[in-house]
1. Which structure, out of 1, 2, was helix-only ellipticity at 222 nm (-39500 (n - 2.57) for each DSSP H run of 4 or more, over all residues; to 500) derived from, given a value of -11500?
2. Match the computed value 59, 42, 31 of Cα extents along the principal axes in Å to one of the structures 1, 2, and report its label.
3. Using distance in nm of label points 7 Å out along Cα→Cβ at positions 88 and 232 for the comparison, can you identify which of 1, 2 gives the largest number?
4. When distance in nm of label points 7 Å out along Cα→Cβ at positions 160 and 176 is computed for each of 1, 2, which one produces 2.7?
5. Matching task: 0.40 is the computed value of FRET efficiency 1/(1 + (r/R0)^6) of positions 40 and 64 (r between Cβ atoms, R0 = 30 Å, to 0.05). Pick the structure from 1, 2.
6. Identify the structure, out of 1, 2, from whose coordinates semi-axes √(5λ) of the Cα gyration tensor in Å, for residues 152-215 alone was calculated to give 26, 13, 8.
7. Supply the structure label, taken from 1, 2, corresponding to relative contact order in percent (Cα under 8 Å, 6 or more apart) with the calculated value 30.
Structure 1
Amino acid sequence: MKVIHVCGESGSGKTTLIRSLIPLLADKGTVAVVKHLGHHSFSLPEGKDTTFYLESGAAISAGIDPGKTVLVADTVSLRTVLDILSFSGTSFAIVEGFKSLPLPKVVMGTLNSAQNVVLDNPRPGDIINSLGKFPDYITYCDLARDLWADGLIALTGSLPADSSLMSPRERREFYDRFFPMIHDMTEEDWGVPNAFRVRVHLYQGLYFGGDDRVIYAAGGPTPGGVQCVVPRVLERIVLMLKTALHGEGEIHATEKN
């Protein structure tokens, strides 16, 4: 799920931009929008069952009518909301507001405090042409789902990236080195037989909270076979992490140039 962060002061044109961007993204996949309400509290309708359920302790309360579904969750965590959207199969999540987040972002108007700005006052088409500059939010379930679609048994796991002591700039450089590595890997490179598949992603804690972690899913026709290929996958992940974290080898030389 691609996460596109849009921020700016009130009246800067965020809503107009997002409304124009949604149909362009919808041509490519399912779109969701998460808006930071700031200091404006959203009032639930009084006397309605969905409100009573939430007030009674339900983590999520949903109501479905003939034309739509209204869902309210007892959380203020953006990461939790992204988990829900990703699990539902959302392709693009537009996040409006949350100006202090270090996500790569689109800025509308003038926002001197903004960090990690990808585009400044763009047109919707500029964002479409720059989708590769925005991060992907991918979960274990997303990786496994690709393998399940092929009728494979999937085993998931993760490895810490040991990048928490790096500066934000160093972590972004680490991301830039690591992603091309996993993008270019084939099943043969992972050292697994043809009947098996491997999916790997780097969870970017700098952007989404928490520590950086490499998450993986290995899939195959039998549980025993999948368990046998996992050590080979882990061995290669460790080597790639070593290269990306310490800037060793050819990738580092290219990066310096």
Structure 2
Amino acid sequence: MSFTGQGGAHPAPGRVAVASRAGAEGGRYAPAELRATPHPEWLRTVLARLEPEWRAACWPALFAETARGEHPPLRCWRRVLSQFFVIVEAFPKYMALSLVKTTYGKREGDASARRWLLRNLAVEARHAEWYIDWVRAIGVEPAALFQQEPLPEVAALHDYLVEVCARGTLAEGVAASNWAIEGITGVWTREVEQPFRAYADDGARIDATSMMWLKAHARYDDAHPDEALELIKLATDDTTDEPARVEVAARTVLRLYATAIAACVSD
């Protein structure tokens, strides 16, 4: 995940150039794609201030040790994955709450944001099932997973994501879910995917089916958080206090995430 993504010419500080795209006469209308642009000063400042929380959320001890090949006990992964099913299952719902805030053509770039969220929702369609396949492969049956009561720390993360995506601005919700959660997931899954295969020695079933969720997030979650930053730039009015609110939303999720992971593995 890049904190300093740069792109083509930037039309104005804090804004992303998005124009409706129409083909020749009679052609199909489509909103413009989100494209990379240099970050305005306010966003560079926010990202720099968030970097400590970002790193802490990316690398709890379980993820870091697995990535280094230190092979922490499989029971720790069972706890974390069982507890975090509530977040995985609800992730499309967080995005749907953000989608409600978009229009089609009433505000600059809103149609592009709407299209991006809808595409992202389509990508999410099978993720809960892929996650269940992963959890089953390490010894947790779906019936037990569905009855899992979330720890208070995990419930706090879920409740905050619902709250900020429902009641915050579009930019706050996207910062919390699509930038923070998807972003850190992309970082640790890329580093954990290969070392995790060693859990076959502990009885885990490692095959294409069980590894699908991990492989998918290690690949596409590299692009989605950077695209989310473009959406955040589109949706943020930097003449108000909205940049500060975006920062608070992202920081809160990063801290809650790290705390929830730690609670799952504590004895």
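Since every read-out is calculated from the coordinates, none of them should be taken as a lab result. Just so it is clear, the model here is predicted, and its values are computed rather than measured. Cβ atoms are built from the backbone, for glycine too; each structure is taken alone.
1. 1
2. Answer by label: 2.
3. Ranking 1, 2 on distance in nm of label points 7 Å out along Cα→Cβ at positions 88 and 232, first place is 1.
4. 1
5. The read-out was computed on structure 2.
6. Structure of origin is 1.
7. 2
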